[in-house]
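Participant: These are the structures, in structure tokens.
Throughout, read-outs are computed from the coordinates displayed, never taken from laboratory work. Computed from a predicted model, the values in this text were never measured in an experiment. Cβ atoms are built from the backbone, for glycine too; each structure is taken alone.
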Structure 1
Amino acid sequence: MTPELKNDRFLKALRRQPVDQTPVWMMRQAGRYLPEYRATRKVAGDFLSLCKNADLACEVTVQPLERFALDAAILFSDILTIPDAMGCGLYFEAGEGPRFERPVRTRADIDSLPLPSMADALDYVMNAVKTIRRELSGRVPLIGFSGSPWTLATYMTEGSGSKEYRYAKGLMYSDPGALHALLDKLSTAVADYLNAQIAAGAQVVQIFDTWGGVLTEPAYREFSLAYMEKIVRALVRESEGRKVPVILFTKGGGAWLERMAATGCDALGLDWTVDLGQCRARVGNQVALQGNLDPSVLFGSDDLLISEVERLLRSFGPHPGHIFNLGHGINQHVDPQRPSTMIDAVQRISREIHSGSH
């Protein structure tokens, strides 16, 4: 028997229904800025071991909820689990971030990539989802996630993070058919992976298109958005008698919101480079919007932080369909007390806005 959800503010906002106050969560809310996270990671030994241990992944997922009045939990995992399951050999270099032992750079590399069942190949992720759902016991909804096909393909071709995208963009312009073959495989894998997370208990899913914003407008439509739309269509949209909403987040994607909204998703994540009120005017009631505080504002004074929170909330206005979030992940060097100031301000100011007292 699934426990009743005690706080469904986040799900209501995703359905664009009225709420008493704007729901809030933070991308990368379980992470290195928290001393308790660093302690648990030390117990695990390294990042991948932490991801693969269901009990420890559950522990770090829940840690920010113990500290802050958040309206959602997000699965603790990594966006690069799928390429790892496909045999690319994910590892983490100290201070350098993720790397792959076997980058994918030719049509032959792409054709030889296996496409395993994600529920089986990434069973440790599904075990973590089940463990977290049990631990949450209906406290808040659980978000599952994946990287987008374009973002995964970028890491797989580059072999690591990149500033120039030499291999990813090089393949796109020199052999677009090969890149489409890779993206097609990845879109099948991502849909399979997210559906497995939903079956394991994820109540919302988000697709992180971290590198979509480096593309031209036609390339974004052809090599990123088309594959995210394919995934949205392939997802299980109802589980446990409730709709499973889908959030798309393209960092740097402000120019393409209307096209993103037309994919059939339920919400769009926004980075900090766009105006929230203008974005709402552009997409209307088609989708909910999530965002979009610049994470670096958390380095500023309390007064500045509160004024930026108020600016965003008033920009969106009293309309239903806003989830407060950062425009990208929280910075690891942020004082762990700072989100409390932000969240308190979101709750206080949004209650005034939603009650019509201002």
Structure 2
Amino acid sequence: MNVPVLSVPMRRRAVLGAGVIVPLAALYGCSRRGANSASGLAKLHIATPLVPHSGLLHLASARGFFHEYGLDAALLPEIHGKAALADLLRGKTDLAVAADVPVVIEVLKGAQLSIIASVANSSNELVVLGSVDRGVRNPGDLRGRKVGVTLGTSGEYFLWAFLVRNRIAPQSIELVDLPPTRLVESLREGLVDGVAAWQPIRHEAELAFGDAIVSLHAPDAYDQSYVLVGFSDYVQVHQQELRHLLNALMQAEAFARTEPQQAKAALAAQIKLTPMTLDPTWQDLNLKVEQQQAQLVTLEDVATWAMARGYAPAQPMPNFVSHLTLDALLAVDPERVTVVQ
């Protein structure tokens, strides 16, 4: 069998993708965008997925760290990062938090986006869940099968990397495009033979199915970051607010590091999970504000894949350094930036 020309890169940072099955209740107040609120605090609107990977944003909101740094930050809840990024592109919000895959795709399509910082990473979270009853017990059993995945997300990129790592031609499986809320249900209904899943969907499925499913891993096959992103023109003229925002997120990071049990309980409450359901994600998750040189490798790898998949026109590799906003984080804590300019 021919292995695809694209290869899984060996140099990586850390992995992350996310989604969660929750109702989008009005968890956070979201008023119209404006420069300043009546309280005198600088107003920001941030589209933020209700997932653990956005934990620093949720913790900063819950603990009042935004206010401490002079910000009236309203979090617009979404079910996953691709949806949050869509809010930004539609002009509904000032900033968004998303996994790197949808951000790269939009950059390739011409969106003038700037990554302000990575806010989370993980190295072994995504898996392919296979239905044992339908004959899936090891990676090779996926050939000729239907696999559910949310197209254009980190879940799909991980699935591709997983297949290549296991010398399985991606074209040998049938992809079924499903929203995160339908992944587990479709597996239960037998509409697919497996799904590419992130936490906490993965944990919920493993509990619900027990021995009826197998979790197929590919450690470090895909190193992904969750990033804070905005339009370049907005970012350029709001450097002061961004510095305050990064300080608030770093305070949330310190809280998660020094008081992990309190932080886990607070985050679980914010995203409507039980602490027990959140725990597996929490163990794998590195909540940290940074801009690392190694991230550029992943962005280029994702771009190569996205063009091959037809998500964006074929083109020369973008200079992703130009899509990183470094000044704000350099002003706050230069040791967190290792990008070579």
Structure 3
Amino acid sequence: MKIVIPDDYQDMVHLLPSYALIRHHDVVRYRAPARDLDQLAERLRAADVVVAIRERVNFSRALLSRLPRLKLIALVGRNARTIDFAACTELGIPVSTGKSNSPVAPAELAIALMVASRRNVALEAERMRRGDWPCTLSHRLRGSTLGIFGLGAIGSLVAQAGRGLGMHVLVFGQEGSRERAAAAGYEMAADKAELFTRSDVLSLHVRLNATTGGIVGPGDLARMKPTALIVNTARAELIAPGALVAALQAGRPGYAAVDVYEEEPVTGGNHPLLKMPNTLCVPHLGWAEWDNFDLYFGEAFEQIVAYERGEKLRLANPEVKARPWSDRGK
């Protein structure tokens, strides 16, 4: 069976313990993204199965219609906005999904960015590597206010860490966030304006959907302190287009730590945030650690095995009538 894994950025999927589930097949991996639709279609043209790593590849109708051999898309994770599920269904391509959604890795990264940015860790490490001395002054976390916008699974872990560091936790969000804040003893902001005005560190943990795109606008950012930090490990689209760069240039907030971007991957240093001295940017590392990868990829590989055996799958498009596969089980 021909399995293609596009956009293996870390070039490490074959090192995961769970890779043993598919190692006996003809597996081709690509690290660098395809330069255009034609190259992507050529890479996937011979595939029986494509392993879709979260939202790294846009499985559009234009692409899918050029893949007549494709029998299965095995999604790493539970959902992806970059897959045209209607086209998959019409073309007879099942899309299997994962079942896990671990908050640990992204929460840890949010905390790491918060600490690294407030204490100038990355900045001073690079200066020291260049031979520079002395250092800058940084901002203490203890006693400051940690704003949590969305107290879900990830936000709750970040809030716990902030409390452990001696920070005052201030929460804003929907009814579920209010209930969890009350149970944990966190203060609830009266409105979004209070959250942005009072936070020394503000961490975004809102789920992106049709109603939350651009939920953080220029007016929200302008309320933040000139010494404040905004951390975004959720989705770039939660912030209105261009608003964060403009706000940082205006000095409110004073700092940003970011793991997500409107268009990924960001290569060649080609992003305005990378040109700014008051930002800490990392390349969508929130979920990228060994345990998380083995969990998520393992679930995708298990679905490939199940499909090979003709067993029931976890499908994002359960109504699909799959293309026939005469080699299944051989």
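Participant: Check the numbers for distance in nm of label points 7 Å out along Cα→Cβ at positions 135 and 239 across 1, 2, 3 and tell me which is largest. Don't skip to the answer; put the middle values down first.
Facilitator: On the way: 1: 1.8; 2: 6.2; 3: 2.5.
Going through 1, 2, 3 one by one, distance in nm of label points 7 Å out along Cα→Cβ at positions 135 and 239 is largest in 2.
Participant: Out of 1, 2, 3, which structure matches 19.2, 54 when Rg and Dmax of the Cα atoms in Å, for residues 79-126 alone is calculated?
Facilitator: Numbers: 1: 11.8, 32; 2: 11.1, 34; 3: 19.2, 54.
Label of the originating structure: 3.
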